[in-house]
Each structure stands twice: as C-alpha cells, then as structure tokens.
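Please find the structures below.
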Structure P
Amino acid sequence: MKARTTARTHGPTALTKIGYGLSGLLGAGIIFIGVRFLVNPRAAAAGYGIPNEQGGPTSDPYLAVKGVRDIAFGVVTFVLLAAEKPQILGRYLVAASIVPIGDAIIVLRGNGPKATAYGVHATTAAGMLGTAALLFSGPE
C-alpha cells in the first residue's frame, strides 16, 4: 500500500501562512508597545489600563522593565518566525498568552477600565490563541 501524502509534508499551508502573518503583526505590535513604555511611560501605562499615578522617579524604572520585556517577547516571536517551525511558534504563542490574560486580571483587580481589560488584553490573548491554532495546521 502506498503512503498517502498531505500538504503537511510539502511546506506551509494557506492557514499556516496566515498564522505567520498574524504572528508578525503580534510581534511588531508588542515591540511597539515596549518602545512606547520606554519613550512615553505614563501614556503607555494609561493605555495598559492602570495609570501611573505615583509619578515619581521610582515608578518609571518598573515601566521601563515592562518595555524591555515586551520588546524581548516581540523579538522572540520574530526569531521563531525566521526558524519556519510553525508548531514551535504556535506553542510559544499559547504559552505567551498567559501574559495578556494576566494583564487583564491585573487591570480588573486594580479597578481599571473593563473595556481595556477585555477589549485590549483578553482580545490579545484570544488573537494569540487563534493564531496558534492556525500555526498548528502547518508542517511539523
């Protein structure tokens, strides 16, 4: 009996290519957010859903730390994109979706805007998980 070949063995499928595109948007988006936390931390904190009300010099380093970490998450996304291993990139996105889920919880517990918690953070997590699902359709 002859083995049956599928699209999974012959390169990325259309769904995988869409997943790659969305991964690139997610990576670029989080790098942009990270840079914003370095350049304009108060505006970035307000966009996050918890305004930086302390305003003193001790609060800005924590916002800078968030900025650097966000940039690193974006860079890792592009490194995994370059590796052309959709399954690994998908697993990374599933694991990294913990971050926006946690962000939504932090905003809600801090009495931040529900629109930001759900509209920004929860939507980001859903986008990451949906993108991961597309990537899982690709070759191993």
Structure Q
Amino acid sequence: MAQQESIRPKVPQHAMSADMARRAAEAAAAKSKEFGAPVSIAVVDDAGHLVYFLRADGCAYLTFETAKGKAALSAAFRRPSREFVEAARENPGFWLNATQSHGMIIGAGGYPITRDGVLIGGIGCGGATGDEDHLCAEAGAKAVSS
C-alpha cells in the first residue's frame, strides 16, 4: 500500500526559534542580575511577533508592553531602540503615528537580533533604567547573534 501524502500544508520555519529566543532572554536576565533590577524580557521574530517572554518577580505589569514594544521597534528598524529617542523628540507626530499603530515603543532597551548578518528578530527589556534595559537587551542579542 502506497503511503498517502499529507494534505496538511507545511508551516514555514522562521529563523528565530523558540530555543534561540529563550537563550537570548536568559542572557538578558543574567545581565539584569548584575544591576539587581528585575526586568521583563520579550523576544520577537523579524515581523515583531512575540516568540518568548520572561518576567522577573517584582516587575510591574506594564513592563510586558514596554519590553515587547522596544523589541518590535528594534526588529522593524534594525537598530537599537535608544537610537530613536532623539528623533522622536524632534518629530513626535511622525514617530507617535509610526510606532503606536504597530505596538512599538520608543525608549532605551531594545536591540536587533541577527543570524549570519540577517535580521531575524529583536529583544526588548523593561523595568530597570533605560541604560540598564539597553545593556540587558544588548547582552541578550549578542548571546545569540552572529
């Protein structure tokens, strides 16, 4: 008897795997412990969709949104989110419209993730100071980027 071919369509594999996202979040969490600051960490794929989330004990509920928004901004624009703070001050109307409708947040703490020089996602941290959030996101991204 011949084996019947599956009629179920195949789902494309994204470059940002759940395991890679977890490792990035764990590296960011380890960095946050150096500061003694609890942070929420969101990892998104190249389209800004959430792949992994980690919230440290003691984080405010809002840090989920800020972490995810910073990660999405970094993935969309392929740069650390803190690079957009000054641009948003100079042209707030544009940046408010460009980011709000896509769930992005401007502020330090987002960093793009690459694989073989190609953007595959972003990581965002929220809950510490802007500089600490940035360093945590950078550590997470660098742990899995190539």
Check: Thinking of P, Q, which structure, once P(r) over Cα pairs in 5 Å bins from 0, in percent is computed, gives back 2, 11, 17, 19, 17, 12, 9, 6, 4, 2, 1, 1, 0, 0, 0?
Finding: P
Check: Of structures P, Q, which gives -13500 when helix-only ellipticity at 222 nm (-39500 (n - 2.57) for each DSSP H run of 4 or more, over all residues; to 500) is computed from the coordinates?
Finding: Q
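When distance in nm of label points 7 Å out along Cα→Cβ at positions 19 and 123 is calculated, the result is 1.7; to which of the structures P, Q does this value belong?
Details: P: 2.4; Q: 1.7.
Among P, Q, the structure yielding 1.7 for distance in nm of label points 7 Å out along Cα→Cβ at positions 19 and 123 is Q.
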Item checked: Which entry (P, Q) yields the derived value 26, 9, 5 for semi-axes √(5λ) of the Cα gyration tensor in Å, for residues 83-130 alone -> P
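Output the label of whichever structure in P, Q has the greatest value of relative contact order in percent (Cα under 8 Å, 6 or more apart). Walk me through the numbers on the way to the answer.
Values: P: 36; Q: 29.
By relative contact order in percent (Cα under 8 Å, 6 or more apart), the leading structure of P, Q is P.
Any read-out appearing in this document is the output of simple, stated calculations on the displayed coordinates, not a laboratory observation. Everything numeric in this text was worked out from a predicted model, so none of it was measured. Cβ atoms are built from the backbone, for glycine too; each structure is taken alone.
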